[in-house]
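Several structures are given next for inspection.
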Structure P
Amino acid sequence: MPRTRSSIARAAPKPHKLPTDILTRVAAYACDDELARLALSAKSALAALDNQQIWAAAVRTNHGGLRIRADEPSGLKAAARLAEARTNRGPVYGCHALASDVTSYGGGPYWVDGLFQPEPWRVFYGAMGDGRVLCAATFLTGGTYDPDRQWMIDALLELFDNWDLQRNYSQWIGTCPDTVEAVFLRECGPSGTAARWGQRVSQKCEEIEGRFEAGESRSRIGLAATAFEEREGVTVDTRVEALCGGARQATVVVTAIVIRRPSDYATRPGRLFLVFGCRRPPRVTDVSDGRLKRLAGDATALCRTLMDNPIRKWVGGIAGMLGLGCTAARSLRATRHKSEVYAYQLFGSDEEIFPLAICGFRQDIDPEVTDFRAELWKPVAIQGIIVAVLEVDNGDPAIGVNVDMEYVGVEGYTYE
């Protein structure tokens, strides 16, 4: 009997006809794109694969352990949204400071919320006497951001010296409440003079002028505005605390970590960092109860060793790593200053708040080396981050010690 296309199709394996429990196990090892193609290949495949358990398993594997919400109407549609978001991954906004175990210098308005925002002029100055900081932030939806926000920040860094931006707009002189748009317009505009920077800059300045004339605030408002209070040895943003775990809570699939320390305008930039990921919304007690602070303190020697004596690829069996509850670490590729900065992703911890990465700068490096970006070896889904600054480069030890930092953030995509 001759073989026809229909007979070949009938004889072909049909994995979607497997029992649901077997399909769920298979999905845990499948590429979500391939599984989606199979689901859309035939009505029978779609009927068999449009199952919440199957797609929950596929999403966990393909999106850093992410767990889709119980009220998600369709696992297949959730997977499709995440696949589209993955193709558009980039800087993640909506990261809001929750708490810190160190207040700001002199109790001023330059709190740790600036550490989690990408504006280079919003430098966090910690209180004198504290050479370490433990601070938590969570990811929230609902923020409104100019679609050109990142381009404006990049343009300012390209057109103007970072040292000047931090000096001129430092919170020392009280102008840091300005929005990105207000700083951009002041530096590049008004629109009549902005043409010297190019057409796009001129058009953006003209647009911003119009928005301000229509009543848009030049100062940060809402959650973007700095507000914190002291509570039992920590400083807390109670507005963010009230939103953690609520309807605005977001989960971010992290694909890269970005760290920037300030220019030499600041004298005590952070050098060594331990970044924790949060599989649940962070809490103020994560900062105040002392457990993570002890873990971070115990990990300082390990971090110092890995920065000053870097190891390539996989690392395992080190005592300090086991103390963190981790079994292995993988060196990460830094996109800039590869011989001056190092980062390692940590694996093996099943805690809700788990060590995600160790990273930092080598000692006695070029002062122009102030930033790095490192791609994670494996994406990780988290609802917040907790950053421990373990050590600083103290350029003025005679006066004392504190922590000066510009930015710690992530790249990836958001599941809302």
Structure Q
Amino acid sequence: MHTCVYWAHLDPEASWCDSNNLSLPTPLGAKSTLQLALLDDMFVPANDYDIALTIVPKCPALHDYHASLGARYLTRSVFESLDAWQLAGTPAWPDIFASMQTSGEEAVAFSAVQDILSSSIQSSYAYLAGAPASGEHPTPELSAIRYANSKSTITQLCHQLEIPGLGVVIEQQDDINRLLELDCPFVLKEAFGVSGKGAYLVKEQRITERLVRHFQKQSASGKYGGLVAQPWLDIEIDFSSQWHIDKQGEITFIGLCQVENKGFRFSGIDLCCQALCDVVAQSNYDTHVRRLLSELFKRGYFGPVCVDSALLQDGTVYAVIEVNARESMGSIALRWQEKLSLSNAVRLRQYDVHYQSPLKLEVMLNKLAARGALLKSGQLGGIVPLTASSLALSPQSSLAKGRWIQLECASRSSDYYRTILQSCLLEMGASLQ
């Protein structure tokens, strides 16, 4: 029996990106990384004897609540408290790994964490350079990880494999000028943008002209490539499929889920989507995706993969919009569903929360329970909160906004559960954005 240690860095794209690539103007790519660092408490281990290794200690009330539903696992943390993490300068996993590779006091401070990672099988949200690994459990090279996640290389690969797609890759100076030939609206994406970061909907020709001038300045300073222009698709349903490529190249399909987005921003997952699955099964989707994943393995990548796709209004299944060679919110939702032995009628929802003072989760759990909205053992429906840490920071730390992520065992609608959640938050001096 081998122990797996689960750890999550939810902004891996920032460590994969190439500083020599072209990029959108910074306001279009801004995103809080502090929130993301504390969302690792939703990354659940598969087995009771596995370890959830989080940046700060997992909220005891949240851990005990999950255990009451049958989700048992061990917990460890890098820092002994939220205050200790803040005093250390709020380092994320890439910073921690960099410290481990030094020879000074910083490396000593993280020696216990390094021992946990080196002595266990790692199951991470995404591969990061510098993470300790044993020879028995190798990870892909950084070049293969970048290749599998870059929107520009995936677009080129789809063209080579004759997987239908309409993206235009911007590599050289002449490609930049091709943007002027595109009909608006279209979407411009950086190679490693994610969930609204590094993506922009170009609605007018004058915006195209401004962006072309911006990219031409970057090109003159030596930057190149890393951009993709995609048509604005007439989408009926966004969805994603979850896969795993093992070290021998065997490809395993894990599941498919409907994705809820607000603009470019992720807002939720629906696991109950049999009608969508039936439509996808009648297309060439499986063939196209497996061909793509086989090629990624040939280029050196293995591990988790999420493929973002869409069902268009005309009934076309658009197989590959982009690829995230890592875990995803879809795979997290599927693992929680399995961990808690829940039915197929499960949703995951993500909300931004504004708060005036740190929220106590045990109080929130009591309020949800008093309204009959908290899932308890033996019940058919209710909310399962998945996160707590990002709402525990003091607003004086420059963060008065956190994220609340919950499962919904769907005996009621999402609007119903959202109304109850908002009511509980208002009583605690907080609110949904």
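Summary of computed values
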item: Comparison of P, Q - label where mean count of other Cβ atoms within 10 Å over residues 321-328 is highest; result: Q
item: Parent structure of the calculated result 2.1, given that distance in nm of label points 7 Å out along Cα→Cβ at positions 185 and 273 is the read-out and P, Q the choices; result: Q
item: Parent structure of the calculated result 1.8, given that distance in nm of label points 7 Å out along Cα→Cβ at positions 65 and 289 is the read-out and P, Q the choices; result: P
item: Percent of Cα pairs over 39 Å apart - structure with the largest value, from P, Q; result: P
item: Among P, Q, which structure scores highest (criterion: relative contact order in percent (Cα under 8 Å, 6 or more apart)); result: P
item: Structure (P, Q) behind the derived value 3.5 of distance in nm of label points 7 Å out along Cα→Cβ at positions 129 and 201; result: Q
item: Parent structure of the calculated result 2.7, given that distance in nm of label points 7 Å out along Cα→Cβ at positions 73 and 265 is the read-out and P, Q the choices; result: Q
item: Origin of the value 32, 17, 11, where semi-axes √(5λ) of the Cα gyration tensor in Å, for residues 153-248 alone was derived from one of P, Q; result: P
item: Comparison of P, Q by distance in nm of label points 7 Å out along Cα→Cβ at positions 89 and 281 - largest value held by; result: Q
item: Given 0.10 for FRET efficiency 1/(1 + (r/R0)^6) of positions 225 and 361 (r between Cβ atoms, R0 = 30 Å, to 0.05), calculated: source structure among P, Q; result: Q
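Throughout, read-outs are computed from the coordinates displayed, never taken from laboratory work. Because the structure is predicted, anything quoted here is derived from the model rather than measured. Cβ atoms are built from the backbone, for glycine too; each structure is taken alone.
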